[in-house]
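Take a look at the structures listed below.
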Structure P
Amino acid sequence: MSRTSLPFRFLLPAIMLAAPAFAADAYKIDAVHSEVGFKVRHLVSRTSGRFTKFEGTIQLDEKNMANSSVVVSIAVASINTDNASRDNHLKSPDFFDAEKFPTITFKSTEVKEVSKGQLLVTGDFTMHGVTKRITLPIASLGGIATPFKDFRAGFEGSLKVNRQDYGVKWNKTLEAGGAMLSDDVDISLAIEAVKQVPEAKK
């Protein structure tokens, strides 16, 4: 048999090796149209806040979500609860110690699609100098071509973390019993990300 008449079953592995792997699309988080918020119990109500400065990139492979990834960095000093005195206290060593630990970061290690549009994103979450492996349930809201001549994708998610696990321990014991603040903090994410176009294709 000549080399030029090899059966297809022998040629297929070579073709597969030569073909480039499907590349994930790169997205950049649009902080202007996104929100990183939180809520914590204060006495008998819940106080909310947000971080106004953050950035991140998403590698999105819609054909195989396991190839996707995300990296996010949040500026601790951008915390905003609409009260300057409280914000300054939160930035102090009593809480986040923004001068010593200026960023909160998340870097994914695994992305699973558990059902259509529903993801579990596992990764390393670092806050107040402590890193722990967490899993975020994320809803992928799909994408759309916009009037701004770009393509955007949306994501939403929420999770609960115990601030004591990260060394954020300040609290006050109440005379009536219990504590002023809860240890559990609810975090909410609303993300809009812009697909990045390679320079050669612009």
Structure Q
Amino acid sequence: MLAAVCDDAGQPYPPATYTVRTGRGGLHLYYRAPRHVELRNTHGDHGGLGPLIDTRGHGGYVVAAGTEVNGRRYELLEDAPVADLPAWLVDRLTPAPLPAQEPVTLTVDTGRLSTYLATAVRAELDHVHRAPPGARNRALYGAAVALGQLVAGGALDEHQAAGWLLAAGTAAGQSEREATRTIASGFRAGARRPRQVAA
């Protein structure tokens, strides 16, 4: 598949590099990205190179050679030095800059909550909204953990809290799918340490 991408772009196949064969027969090719560019994870055609080609960048990980998953071993195929990622691939994988963010005011109906709870909810949502690019998912996760503790303790309605967090996450530039997954993960973590609020 990568060869087809190279052909379509009129570019040579990337140089030999450290390569691992996955348990299912795929390949992990390791390349060094320039320090001044923060490449993200991609999946197929979704901001990536094409079908069946995933990439891992900032915040991503891969399974190392020698690891066994479901009885299948990841094997070192090419023990070459990690090569530099070709410039044309750096350009293809560099995310387009986000448009300037317009100020967004979130309307949160906390009328039935105590002053303490309303303040706590607004503080968590504001934290998500103010998070800089690259830290938004972490901020949403932290807010979901905090509100998830209150949900587990019976102080907040889960559906309502999830709706507030989803609105904050998408307003900050996350996709609905990514934000929903992050919120669910945060709620699961928060549920392990419930917080109750005195009436």
Upon calculation of FRET efficiency 1/(1 + (r/R0)^6) of positions 51 and 115 (r between Cβ atoms, R0 = 41 Å, to 0.05) from the atomic coordinates, which of the structures P, Q produces 0.90? P
Matching task: 4.8 is the computed value of distance in nm of label points 7 Å out along Cα→Cβ at positions 83 and 171. Pick the structure from P, Q. Q
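Work out which structure the value 6, 18, 16, 15, 13, 13, 9, 5, 3, 0 belongs to, where P(r) over Cα pairs in 5 Å bins from 0, in percent, for residues 27-66 alone was derived from one of P, Q.
On the way: P: 6, 18, 16, 15, 13, 13, 9, 5, 3, 0; Q: 6, 21, 28, 28, 13, 3, 0.
Attributed to the structure labelled P.
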As an exercise: distance in nm of label points 7 Å out along Cα→Cβ at positions 155 and 179, calculated from one structure in P, Q, equals 2.4. Which structure is it? Q
Origin of the value 65, 44, 26, where Cα extents along the principal axes in Å was derived from one of P, Q: Q
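When helix-only ellipticity at 222 nm (-39500 (n - 2.57) for each DSSP H run of 4 or more, over all residues; to 500) is computed for each of P, Q, which one produces -12500? Provide the component values of the computation, followed by the final result.
Details: P: -2500; Q: -12500.
Corresponding structure: Q.
For structures P, Q, which has the highest computed value of distance in nm of label points 7 Å out along Cα→Cβ at positions 59 and 91? Show your work: numbers first, answer last.
Working: P: 3.5; Q: 2.6.
Once distance in nm of label points 7 Å out along Cα→Cβ at positions 59 and 91 is worked out for each structure, P has the highest.
Have a look at P, Q and say which one yields 17 for relative contact order in percent (Cα under 8 Å, 6 or more apart), as calculated. Each step should come with its number before you reach the end.
Details: P: 21; Q: 17.
Clearly, the read-out refers to Q.
No value in this document is a laboratory result; all are computed from the given coordinates. Small disclaimer: the values here were computed from a predicted structure and weren't measured. Cβ atoms are built from the backbone, for glycine too; each structure is taken alone.
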